[in-house]
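Just below sit the structures, each encoded as structure tokens.
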Structure P
Amino acid sequence: MKYLIKGLTKFTISVTLVISLVACGGAEDRKEKYLEKGKAYLEEKNYDKARIEFKNVLQIDPKFADAYFYMGILYENDKELRKAFGHYKKAIELNPKYTEAKVKLAKIYVIAGTKDFMDLASKLVVEIQQEAPGSTDAKLISAIIEYKTGSKVEAKKALEAVVKEDSKLVDGINLLANIYLNDDEDEKAIRLLNKAVSDNSKNIGLKLSLAKLLAKNKHNIEAEKEFKKVIKLEPEKYSHRMILASFYSTIKELDKAETVLRDAIKQDEDDAQRYLLLVEMLASRVSLSKAEEELQAAIRNKPDLYDLKFAQVLFLSKTGKADDVKDALKQIINDRSYDVEGVKARNLLANYLLSERDLSGAKKYVDEVIAEYPNNIDALLITSKLALSESDAITAINGLRTVVKNAPKNAEATLLLAQAYEMNSESALAESELKKAIEFSPLNVKVHVNYADYVASKGRLDEAASNIDEALTYFKDSYELMDVKLKILASKGKEQEVLALLDDMEHADPKKADVNITKGQYYLSKKRTSDALNQFEKAYEKSIDKYKSLKLIIKAYLLNKQVDNALARLQKILDEKPNDPAALLLTGKIYLLQKKFAEAESYFKLASKEADTWFVPYSSLASLYIANNKVDNAKKVFQEAIKKLKNKAPAQFQLAAIYEREHEYTIATGIYREIIDVHPNDKLAINNYSSLMLDHGNESDIKKALELVKGFENLKEPAFLDTLAWAYAKSGDSVKAVEILKDVVERMPKPAIFRYHLGYALYELGDKAAAKSHLEIAVSSDQVFEGKVKAAELLESI
């Protein structure tokens, strides 16, 4: 029995060892299989499945460098460079000779672009060259470093050499093509990309770059072929069809553009965005009426597609049809009650009414949502916005804390909370919230924009620029980040950097007209009229609302004393669209500058007739009449505008101002009262109305005025605080008046009316010496202000 047990023990050990070896071999096999499957999925661009396979590898072997490397590639593909960076570093840590990971890491350092990162990239290049002599990747990275930190001429030569040596270096090809473009060597860039596309026949990015460059240089037939090849390679990718449609639209082949967009709709008839893009193309290239017809037809065909109805709301909003926006949202509310769509419509309507300063209307709809869904994030946000609009920082903070607690990644809520803290003079908390937002949502570009904007607003421009540069390493095509950086560079007067950044911004979002407008304004400031006009014309082509860019085109001609060219440009539009209100209005403005009043009047009248819901033509016509002492005619214009305009307030303010100048205070007060009845929170209307009652009303009017302006307590605007203090002074509370006015005068000592009001309040308090000093400054001033005669009389009595 003893020997039997001994032999059995040996047998057991042997079996255990065999099982162990077999099990170990199985894990290794599974690891390799997962890795190979992951690489295959990566090649097929099936990134989700690839991620699963590489994670399986790491579960088996958490110290396997290859898995970290490929996970880094996935994160880099998702533009999560921070995570990619970490995985590449981990791969190198596990395998110090991992050359491919070093190449990837060096490229991220180069993208970051700071001196320290460039130094780290250079060190990695040395290691790569030692491990893989003759590495074209190392040569490429060296050339990029040279381009960013040294001689651009030498870097260009180095890039040309390395691209010639290795035609598969797509990053190098793209960089060299961009250098050629910056040096106005477009044909060289085209030749380079043509060869690159030939050598890399399945690379979509290169084909798109070539197609766009061909289109830019008016090689339209070749560009069209390349765009179509891209679609053939990835027929299901919607964005490729949009790019082709945009190309057709730019070269004015609208039928082809429309066909492409309609084909895209057929691919997915439940995607509201596709309908909207067709509508936008028709709006900008054909007519707003055609666009609206198309949208209405789509809604009829797809009545249950509420995304399409919300798209209609957006379209109506963009075209300025405020009443139609509200009617459309109310119809959705009626149809869907408190379903998801009904709640969304209520919140949108509340937001829209808030933008129109109809606070009571906004409150009605948002309160309905909160009554049903107390924790609805959108409704709580709007409630907080309402509080902020009334300068109620505490209520806003309380509401926004709830939103941020429940939705810590909501960038808008965090920004509003920071604004509320700032309003409450809690800057440290404001900055803290914006920093926390980055920690919660590092992949949300908006939180980086918000923080950089805030830091810049505090005058810490270098710090803001550094934050933006760091964020741009992860969001290299972010238009919003670039826009903040643009303001910083402009404030520092770095003109060449501004221009270079504008080029990047145009590349990041080619549809944005604002980039071309900014470029044009820069060129105009340098008296490069031709370049300015080119940019303004590009903006005109891109814009739906074309008035701003057309106005700048005309300004450029006029500054260059090319009046005939300006008129010819406008006439070209009027030949195609005889009733174009923007062209009619600007033609009238040119005639007004030439003092051809009859012609100017005629065009202003036509413009106001064609765009009877646009305030500017009415204002221009009224200004013409006022300049020619035809004040009654100006009144009639504003009265007509009030009948036609959806937002009547601008015309009402102008009309009231005319009556004030004529000392018709009762009529002016009545007009301001009408504005307040519709917009009960319009602070300017409340201010003007109350000022008139305080200066020209009776005791009852003074009491009404004080009640109205008590809400100004938390405001920072000196004019509003002055009105509040004047109301206290006229009501007999001179202590309160002096308390407010001392701060107002300290901040803004020049306005004579502030001195008069402070002098009056001090006099009422019995401090005649102090009153006299302020009254003397007010009366001796050249400024004309309400009550100057009374100020002089009061001074005389002291």
Structure Q
Amino acid sequence: MKFVHLHTHSHYSLLDGLSKIDALVDKAHEYDMPALALTDHGNLYGAIEFYQKCKKADIKPILGIETYIAKRSLAEKVSGVDHKRYHLTVLATSMEGWKNLIKLATIANLEGFYYKPRVDKETLRKHAGGLIALSGCMGGEIPQALLSGEQERAEDLLKEYREIFGSENFFIELSYHPGIPNHENLQNLLRQLAEKTGTPVVATQDIHYTNSEDAPAQDVLLAVQTNSRLDDDDRLTMKNDDFSFRSGEEMARLFEDLPEAIENTVKIAERVNLEIPLGILQLPHFELPHGETAESFLSKLATKNLSQRYNPITKEIEDRLSYELGVIVKSGFAEYFLIVHDIVQWAKSRGIIVGPGRGSGVGSLVAYSLQITNVDPIRYNLLFERFMNPERISPPDFDLDFADTRRDEVLEYAAQKYGKDHVAQIITFGTMAARAAIRDAGRALGFPLALADQVAKLVPFNPNQGKKENYLRECIEHVVELKDLYARNPDVKKMVDAAEKLEGVVRHASTHACAVVITKEPLVTYVPLQRATERDGKSESLVTQFEMHAIEDLGLLKIDFLGLSNLSIIEETVKRIKKLHGKDIDIDTLEVDDPKVYKTLAIGKTIGVFQLEGTGMTRYLKELKPTNFEDIIAIISLYRPGALDAGTIPHYIARKNGREEVTYLHSKLEPVLKNTYGIMIYQEQLMQAAQALAGFTMPQADTLRKAVGKKIRKLLTEQKEKLISGIIKNTGSERVAQEFWKLVEPFGRYGFNRSHAAGYATIAYQTAWLKTYYPTEFMTSLLNAEEKNIERMTFLLGEAATENITILPPDVNESRALYIACKSP
């Protein structure tokens, strides 16, 4: 008999559900279920991820929510605290229902939040279209009335809910959890109510973890949520029953005396007809001059501004601009460029320092012409195809850096221009990393803090562990001391086993550092919202309930507005120079060929220099003795884990300084690798090498780059065959083809985005220039930027002393809140 789970919690039911989306979908596939619902507590965090993964597995996704119903109206002005709430399971059957679900989740979090996100019945009435509701678990309003012996009230409530949703859209929810006190009695009362009123019943499981053996780990998770221990008598627990993902056969057996409760799960699933449009670009409206289209206006702006960047404008530059505009227009992203350009120009017009560019967008000549970026892509041989591949259309993604002290001004401008209900920051989720999971598990299990700390410290730190599957298991197998302790100490084994189940589970929601969404229609047309949680626990700003990948998949405009403290330091330093010396410094027009600046770096004066500070980096700079901008781009790209592990930096330094011969696998590679002494460092070099050796077009080369970087096995195999055959055809040498492929495969570990490095190298040079020519003003800005970091402040004061910068003691007549720079007497 077919069966569909309609009451399912994932780990997005924070610190309550244990199952990840993948595990739930895999289980539904294993049990050959035609559909599956997701009904997390009070939110829609996982809805888009769940929808996509169900579709991929050929399982119908049913999107829902277990919402909380407030006892009183949210609009009711009453004294005293009203924290009473009831559970209700709500499922969307159509696009209308999905939009109503979004509105309910938003209202619950923005207007009805009191410890939990709540809605009232007035809100339900307004947004009931396209929804099916189930009476809920034991915490539902009807079950609570029955348990209180209020039979008549339960019947009235049932009538009310059927009137709200429609009699055909409300079901009495039954479940099988005999280990819970009064549960069996409640199920009998619910059955009697259903029979008396002619209300259809539906069987659910209230899933909180995937497999039965996960129950102890979920109990630990609840203890983490409530900050309690497993041996606390009065703590919240679900250990008395099974809340795992049961098979359809098992559910049918449990409800063998009521087969319609099983049949109705399938009937409900069959009624669901929800198709969420994904990948369709939905840009906000941009006001255009009369008679202009986005395409024509972009072309005019880019062409007009080009003369401010180049003199003369060569045919190469004209052709490149024309080519890029053609790709942008064809792809439908002209309006996107105009939106970004407008935001950047507004910021610059207000004296806000804007970064020279970050990410692959630095490779666009159109962006450079529009002054979105400030790195010449022609001069530095940057590739537009690294940013936009005309053969594999995907939305471009500009990352914008602003002085961190003024980032909020830019956000406010976007909100004013497009509407406050059209702009929000984007949520992000913190997951339990291996070390934290061990400490949480140890605390919940009641083990000594010292033991949990000892075990946690045996797990090697890995900044990417949140992206790795089963990192803790990998450590148990390969870290000798941890493996030994795990094998001989049963307490450690119990703690680590629990931690392994918790690893990767969402622990909390917060606001992404830079991601912002701007929508054409009001935000609640597309995404549910909630309030941002700041450190002080208070905030009026809004965040989406969908993380950035879901936002992009919905086709919405995501822009990264990153507040960069280094830009604030630059801005403050430039202001001080103006005040003390009367000089206007245009930091964006500095020539990058000043020998004094490179000498500053070569002798290791790197404190405060963006990306080039730190013991290891400084040591390499002193060995490298940089003499040009290319060296800064290279060292920023090479000082990364993959390249460091591969030992690439010493070879680059040796070749730069003539201690090692510069060689090329084939003469066709010399123009590509000459600037880096025959060493392939950048992703763009891989693309150019594929073009030179194998005759790839740039879009084809970008596909190769993506396959290598993302390790997409199927795509990588296809690209290997194309690359090798192309090299053999172009060079006549199978040896060259095979040798080049040996360079390509490991390149994904350390190949870096040259466009990104060039943007960061620009800020590095700017800070080094200020440090070289205006050390006192620069140090003053550094100290003020770090005013809340006592350890860093102490370090900088020591650095000032080594630079012969005098720090005067406090003076009741002269001192101010922050450090000020003074002219030398």
Structure R
Amino acid sequence: MRRFLTLVCLLCLAIPAGISISGCTRNPAGNYCNGLGYGMTDTDVDSIFLQPQTGGISLAFGQTKQASSPLAKTCKGQPANVLSFTYGTTNNQLVDISPTGNICAGTWNRNTGGGIANYTICSKPNPLPSTGGLPYAMAYITATAKSVVSNPVAVYVHAQVTSVTLVGPQQCLSQGTLWSQPLDVQACFVGSNNQQQLLCAPAGTTVPACSLPYVNGVSGAQVSLASIPSCTTAIGTLSYTGGISGVAEINPETNQITAEEPGTTAITASVAGSGSSAGYFSTCPPAKISVTLANGNTSGSVTQGVTQNLVTTVTDTNGETITGLSLAYQSTDPIDISAGSGGSITTSFPGVASVFAICEPPGCNPAPINQIGLNGTGLPISSNPVAITTPGTASDYIWFSAPGQSQYFAPVELLTGSVGSTVRLPYVPNSMVMDRLGTNLYFGSARGLMVYSTSGGTVPSPNASVPGVVLAVSPNNQAVLINDQVRQVFYLYNVQSDVASTSFGGMGTAASWTPDAQTLYITDSASMGAGHSDTLYVYSSNTGWSTYPLPCSVYNATSCPNPSTGAQSLAITIPSVGAYLSGSPTVAHTWCPAGTVGNSASITLYPQGDSVAAQTDILTATTDGKHILGAALSGNEIELSDIGVTIPPSSSSPNTEVSGACPAAIGGVLQPLTLTHTLNQVTIGNAQNALNATAVNQVVASPVSNLAFITYTGSTPGASLPYYVPGTSGAVGTVGYVTLGGSAASTITAPVAGAFSPDDKLFFVSTAGDNLVHYISVPTLTDTQQISPNLPACTPVSAGGNDAGCTLAVPTSNAVPATAVAVKPRATT
């Protein structure tokens, strides 16, 4: 009993003491990873991550690369504080690494002496690695701190890769299609026999990009194709990038490629710190562009002031629909009926226009210059035209000038019918061209460019940096083509910056832009005198300047046994797939290149696409795209050639009304776009209407394509105004003559220049002899009114005058007839 009482007393004393001791030694609030008060704290290094965790590092023999900074973390995932890391390698004869983490594909120098610091010279592995007879091997590096080792990072060491060849889709993929396999390459190196040899390739390769290597570089048995490793095994994971934005998207994690916008892009493969072009990838191009009004028709009326959106459907060469394409919508009459992005049509004034959509590189379906035509990319294509009529009547502003003969021009406001005061220019102009938006009048001169705002601005000081003849103004009024015929150079004058943006050597007689302002055609004729040649110049925003010889115009028994008149005029086809050039013969050059795909030296960008056995001095195109009208002197009369043009449909859409698709390449050889034509010819002038013409000045087609007037220089008093009504379905048209009125009608020797009002209600024609302008009613073909622009004649320096640039052979005190006419619509209210 005594013993039991003693035990109870001891227990009573021991329990409180145990509780007290336990309370001092345990620390539940301590920062331990396990939460038990002992072991690793949550500030200690728990893990180290060394990048890249996947893919590894690729190095050629003797190449160096700084390892990425290791990232140390605590058990809580927060950055841990580490003062320094120690680096290790599984094979320091293959992959050496300095104390600071600089990797060497070989071995670093140590204790070299001579003042050479350690870890500054990386020597190739010795002996060189050989895996299955091929020069590659792999080792791993790690980073260590506070007894914690990072993940291993693979380092692929190999011979210098000299070329890579993309292994991927050979044909184009439709928009949105994902290529099922990751992009891959074949890689080559220079063997000991100084030959390009295969280092790695995808499994199943049957055609090596370079020769197979000899075992150990010694002639004899070659490494079999079946034993060639994949490049992921031999040199590591490559990274790929596309050259042209938007054509394709490459997933950087999986290296899978997805087709986006039509076109071809170069694919660059990067390995061992360097990249090179590996190959090309194509997203399928458009094969057909169909444009209609909302009701599905390709012609119709749109009320003035109403905006209507065209419906555009694009299918590619696989028959799949393309969306989001960057099309350029073009209007043949942008002042009255403009076409905006997305096919939005705005009708500002009464008029008639053909509207169509163009997919043209580089904005649409691009390709590198050396791969034009690959899978059909890099080539333009046009839609069918949509004929839009905005009914009604508009008033007009009209400007008359006589370049080379007068230093003045005269404005006319048709609403009031009054002729404004003549405006004196700083110099006698040699040309007058209005931009197609009606914003500015551009006057060229040998002293500089003169620009007049049609909204009523004053003539500024001439720009002496761009002297010459104004040949054409871009439809968007961004650029003016000026030909300095003294220095024999073309200037592209930038309207916004007021400077010449580019220049090119040459001489020209006529020029015209395509409606999208992307392509400029310029013709020249040796028949125009010294410095001129029979040449076509083409400027493209995609390919720059190029030149092409034309049928010769000067007789030479050896090189030119059949001389022509040379190209003095041109007409852009509608849609703008090319241009017809006047001469004998009359030829067309079109936008589909000829040559071999992949051989840029063989490419002709704008080859000849048609030849018409007709002599023409002047050309114009009807807005319906069905006729090219040409005229040439025939004795003292004029022969008019009505060339009916057919643009062939593409093979993938043979029922299309019109298509500008380039023919498919045959055996890698690009095929030019060949136009077909019919030819009808009629004579202008007869016993009752003798012309006695000495030059053809214009063939002016009406906005609705059903009428054309012919202007010329002549010498017979009492002359009338000839016109031509084109035939239909290939039939020849009819010729007629408008009797010109006014008190001095008997003195008229020729209608010398004219222009239609955009609403097709009037034709304004200037006549020599009476020096008046006649208003011709188009519906009735009658002369309804005459006005006098009263342009004072200049006096040439040769006759004692001070008017440099005056070309009048005989001084006169009389007014001269207008030889240039510009018309802009204006509101009637």
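Just so it is clear, none of the values below were taken in a lab; they were calculated from the coordinates. As the structure is a prediction and not an experimental result, all values here were calculated from the model. Cβ atoms are built from the backbone, for glycine too; each structure is taken alone.
Out of P, Q, R, choose the structure whose coordinates give relative contact order in percent (Cα under 8 Å, 6 or more apart) equal to 7 when calculated. Write down the numbers at each step before the final one.
On the way: P: 4; Q: 11; R: 7.
Traced to structure R.
To test your reading of the models, identify which of P, Q, R gives 77, 33, 27 for semi-axes √(5λ) of the Cα gyration tensor in Å when calculated. Can you show the working numbers first?
Values: P: 60, 36, 29; Q: 53, 31, 30; R: 77, 33, 27.
This value belongs to structure R.
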Given 3.5 for distance in nm of label points 7 Å out along Cα→Cβ at positions 643 and 683, calculated: source structure among P, Q, R: P
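From which structure (P, Q, R) was helix-only ellipticity at 222 nm (-39500 (n - 2.57) for each DSSP H run of 4 or more, over all residues; to 500) calculated, if the value obtained is -15000? Display every interim value, and only then the final one.
On the way: P: -26000; Q: -15000; R: -1000.
Computed on structure Q.
Give the label, chosen from P, Q, R, of the structure having the highest value of mean count of other Cβ atoms within 10 Å over residues 43-50. If you can, show how the numbers build up before the last one.
On the way: P: 12.8; Q: 25.2; R: 17.4.
Biggest value here belongs to Q.
Here Cα Rg over 2.2 N^0.38 Å, for residues 171-386 alone has been calculated and equals 1.85, so which of P, Q, R was it run on? Intermediate values should be presented prior to the final figure.
Values: P: 1.33; Q: 1.85; R: 1.42.
Only one of P, Q, R returns 1.85 for Cα Rg over 2.2 N^0.38 Å, for residues 171-386 alone, namely Q.
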